[in-house]
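Please go over the structures that come below.
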Structure I
Amino acid sequence: MPTVIDIPVERITDWPSFHEVFQNALGFPAFYGRNMDAWIDCMTSIDRAEDRMSAVTVASGEILIMKIEHAFEFRQRCPDQYDAIVESSAFVNYRRAHVGETPVLALLLVDQPSEL
C-alpha cells in the first residue's frame, strides 16, 4: 500500500517557504541544505530509514505519493516551485532507476472544480 502525504502548497510563496514546507511535511533533518540538490538527496533516500534523511519513510519497493491540492492554482502562483516538484520528483526516480533501484515517488495533482 502506498503512503500518501499531503503537501500544504498553500503555505509556499517563495523558495524559503518551499523548503520549510517540505522539511516540516517530510521531517527532513536539521542539516537539510534547503536547496533542490538537498531535496533530491532526501527524497532519494525516502525508503531507507537508516539514512535518516526524513522522518517519513516507505518500505523498500513502495511508493510515496505527494498529494498536491489546488495544483492549478499553485502552478499559477509559484511556477518555479511547481516545476521543481515535478522535475525533481522525476529526477529522483530516474536517479534510482539508473542504479537499478525502483522508483519511489509519485505526484497526485488535485484541482477543485470551479463553481458555476
Structure II
Amino acid sequence: MEMAHAQSLMQACIDACNRCAQACHECLRACLDMADVAERRECIAMLLECAQMCQMSSAMMSFGGRFHKEHCELCAKVCHACAEECGKFPEEHCQACADACRKCAEECRKMAGM
C-alpha cells in the first residue's frame, strides 16, 4: 500500500476515534441527567468503555504502536456494541452518538484490514 494512502487511512481512523470518544462523553453526560437513568445503566457503561477504547486506539495509531491494527479490530467491535446500545434510545444525543460509533467502527475495520 502506498505510504501516503496508508497515512491518510490512519488519520481518518484517528479522527473518527476522537470524534467517537467525544460523542460518547457528551452522550454519557446527557444520559446521566435523564429521568430514566436507571434504565440506561448498560448504555452508560458501554459509553465509558467505548470512549476509553477510542482514546486508546487513537493514541496507539498516533505513536505507531505495534498492535494498533489489533487494537482497531477490537475498537470496531466495541463501537458496534455501543452503537447498538445508544440506538435503543430516541434522544438526539443518543442517535448522534450511535452514528459516530458506527462511523468509527467502519474506519477501525478499514484500519485493522490494512
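Please treat every number below as a calculation from the coordinates, not as lab data. Please read all numbers here as calculations on a predicted model, not as lab measurements. Cβ atoms are built from the backbone, for glycine too; each structure is taken alone.
In terms of relative contact order in percent (Cα under 8 Å, 6 or more apart), the structure with the greatest value among I, II is II. A value of -28500 for helix-only ellipticity at 222 nm (-39500 (n - 2.57) for each DSSP H run of 4 or more, over all residues; to 500), calculated from one of I, II, originates in structure II. Comparing distance in nm of label points 7 Å out along Cα→Cβ at positions 20 and 60 across structures I, II, the highest value is found for I. Structures I, II were shown, and distance in nm of label points 7 Å out along Cα→Cβ at positions 68 and 92 at 1.2 was computed from I.
Tell me which structure, out of I, II, gives 51, 20, 17 once Cα extents along the principal axes in Å is calculated. Structure of origin is II.
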